[in-house]
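Alright, structures below, take your time with them.
We did not get these values from a lab; they are worked out from the coordinates using the rules stated. These numbers come from a predicted model, not from an experiment. Cβ atoms are built from the backbone, for glycine too; each structure is taken alone.
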Structure I
Amino acid sequence: MISIGAKKQIDAWIAKYPKDRKSSAVMQTLKIIQAENENKLSADTIQAVADYLDMPDIAVQEVATFYENYNHKKVGKYVIRFCHNISCMLNGADDLIAYLENKLGVQTDEVTPDGLISVKKVECLGACVGAPMFQINDEYFENLTFDKIDKIVDNLK
């Protein structure tokens with residue numbers, strides 16, 4: 001279930017912690033495993049992480065379901081995580097999210113028919129100074145406007 005390449009990456013993260021604390025690498029391990037499994041986690045992949053890190057599976061599930069950067073169902077090639085916390089909301093995130101949903105023809109937590117883009121609302125991405133903002137895969141886009149959204153999304157296609 002865990003490839004040799006993934007094990008090497010995970011082991012590098014485990015090595016950063018004391019020998020009796022390899023569970024500290026759980027977040028990075030989930031990220032690595034998710035990337036190798038169509039960008040989503042299943043019960044089987046969560047169990048594989050638990051086994052590899054010698055953790056109870058419920059402890060891994062708690063992490064995997066608490067943080068919004070883990071996916072539990074199919075997502076697009078590009079996952080747009082739109083910040084919906086206070087700074088972004090006060091700076092027009094609701095209108096921008098509605099605009100994005102209309103532009104793509106999907107609601108949050110859905111994938112475009114071509115499988116390219118999915119949209120998620122998340123609580124905080126830690127970039128309040130650049131509100132409103134979203135993250136696409138690992139890249140942040142700040143100070144969003146309707147025009148900026150058009151340019152960013154059109155460049156994904």
Structure II
Amino acid sequence: MTFTKKFDDFVCEGDSITCEVDGYTITAHIARDDTQDPPDERQDGFWPSLYPNEAGFIGAGNGWRDRFDKAQAKAERVMAAWKNDEWHYCGVILSVAIDGLVLDDHAASLWGIEANYPDSDNAYLTEVANELLPEALETAKAERKRQCAILCETEAVA
């Protein structure tokens with residue numbers, strides 16, 4: 001049970017993929033993360049460091065200068081792309097329906113994921129959707145059971 005279609009290399013808010021599992025239709029869609037903190041404030045070690053006790057330490061030994069220069073250039077490129085709104089943080093939200101009836105429009109989610117990150121194909125977004133799939137199905141089955149119990153009570157009263 002997985003999503004066979006993948007998110008595109010470039011995604012926009014609202015983009016989605018869908019799969020069918022045991023009669024349930026599961027949709028994973030992209031939502032822009034409300035937190036607009038830049039990556040260097042969200043990620044410890046975003047900027048490379050030459051100091052062993054700091055996050056971002058690139059390691060000592062041969063080739064340290066080359067490793068540092070490459071890491072610095074990448075961090076600068078990523079930050080420039082962020083400032084140009086070329087990539088953003090997002091959430092992957094799964095909703096579950098059966099026979100066209102939405103059981104839960106937020107059955108599972110994960111937030112703070114990079115979308116359209118430089119040199120990325122967004123494959124991680126599909127991986128996240130697949131990892132959330134069991135949780136979404138569990139949530140949907142519980143909701144279906146709850147709704148069936150309410151229906152049974154209503155029919156018993158009538």
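So mean projected area of the Cα convex hull in nm², computed for just one structure, reads 12.6; which one of I, II is that?
The correct label is II.
Quick one: relative contact order in percent (Cα under 8 Å, 6 or more apart) came out at 24 when computed from one of I, II, so which one is it?
Label of the source structure: II.
Any idea which of I, II comes out highest on percent of Cα pairs over 14 Å apart, for residues 62-101 alone?
Greatest value across I, II: structure II.
Matching task: 2.5 is the computed value of distance in nm of label points 7 Å out along Cα→Cβ at positions 94 and 142. Pick the structure from I, II.
I
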